[in-house]
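Each in structure tokens, the structures are laid out below.
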Structure P
Amino acid sequence: MTQRPLSRSVEDYLKAIYGLSRHGESATTSAVAESLDVQPASVTGMVKKLAEEELVTYAPYRGVRLTDKGTTAALQVLRRHRILETYLCDRLGYSWDDVHAEAERLEHTSSDLLIERMAAALGHPSHDPHGAPIPTPAGDIEATPTLTLADASPGDAFRIQAVRDEDAGELRSMAADGLVPGAQVRVTIGSPDGGVLSVLVGGDAGPALEVQDRLARRIFVTPEEAP
């Protein structure tokens, strides 16, 4: 990956738009504003600037999408962020709930050379501490699951693949309950009304746990094959 002449603000926008549109849908300006905690009017102005630089395509009331150029730049930022998170956890003793904010600060100032040396020292990891795939230096990235624990029905068994990493308090709660990447969960009581669902963690003999819908929507899972 080459050195990028992009500002921190531009990189933040590209990463946010990528996260909101990675499954093919357009990102609305209101969703981008919420993600970055800025005013919608500021988003409109920045999106127009990004469109002029051919980083996004934008049409009023239709949302914004990254161009190929914008996607490449967003994945560069994402790679730096996730390598930094992994290095902080594996080599510097950070807990998984501390690394997101630290990586947010460092991702804009770390050189690509430093990131690649970190990746090599780590053995070129494929996923960060939260289970999210790390883009390759060539800009390839593994598809992430779209199914969340909140989508499950009673009797369904899943393997946790990744969790959202923005909220440190939620990550501490997940870790305390064993809701971490790689863990098996089976739903015993679903939550069609968006309340609370009940799960067994670690298999049918595992501890029972009640999970709030808001938290369940931040846990990405893949179905386990029936024995």
Structure Q
Amino acid sequence: MQKIYIVEDDDNIRDMILYALTSAGFTAEGFSDGDEILNILEKSPPALLLLDIMLPGKDGISILKKIRESSKHQKLPVIMLTAKGSEYDRIKGLDLGADDYITKPFSVLEVISRVKAVLRRSEGEEKSSLLKIGNITLHPDKRSVFSGDQEIILTFKEFELLQYLMLNKNIVLSRDKLLEEVWNFDFGGGSRTVDMHIRALRQKLGDSGKNIKTYTMSATKSRNKT
């Protein structure tokens, strides 16, 4: 069974999610302290992490940043739990590589649905053949990317974004379309998230990043394609 970790300092919320995950067939473990989870991840990484933003010790944003900076855990799927109205935290979490977010209050059915959706994407159930554009080669099965002979280390969401762009070569894609297909939800502050990930991809790909082109449609709208 797939193992899910939930980091939430509210005992009632944590126990509710643990019960729902266990009932859905997952192995679930709960933690209340932000400082504790980083040590746990080193010893026994899960298939997915549910991470509250407001925590004692290290907050969720700091933990997410540490995870994405780690070569060992940077592809770990992470769903952030955020308070209603904390738009800034949601944007920051997505910019740092969170795979999804759930706003409190939420239903256990929503949690299970989001967890299953992110796991499906991370496991690559819908795999495609090798993709190559210019000097960029993407291996969906291995989840690896090369620029020439050099392997490029991408976060989970950066990989999904690049794969989607390559699958839609020479097609102009709006920010809203990228947010819908890659992030799998409609988020009002998403344009900044897309721009941040496009910028990160270009930087990591170096000279090959020129294959990702941005077309400005107006002062507030732009589109991307490879």
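Quick note: the coordinates plus some simple rules give every number you see, no bench work behind them. Everything numeric in this text was worked out from a predicted model, so none of it was measured.
Across the set P, Q, Kirkwood radius over Cα pairs in Å, for residues 78-181 alone reaches its highest value in structure Q. Taking Rg and Dmax of the Cα atoms in Å from the coordinates of each of P, Q, which one would give 18.6, 57? The structure behind it is P.
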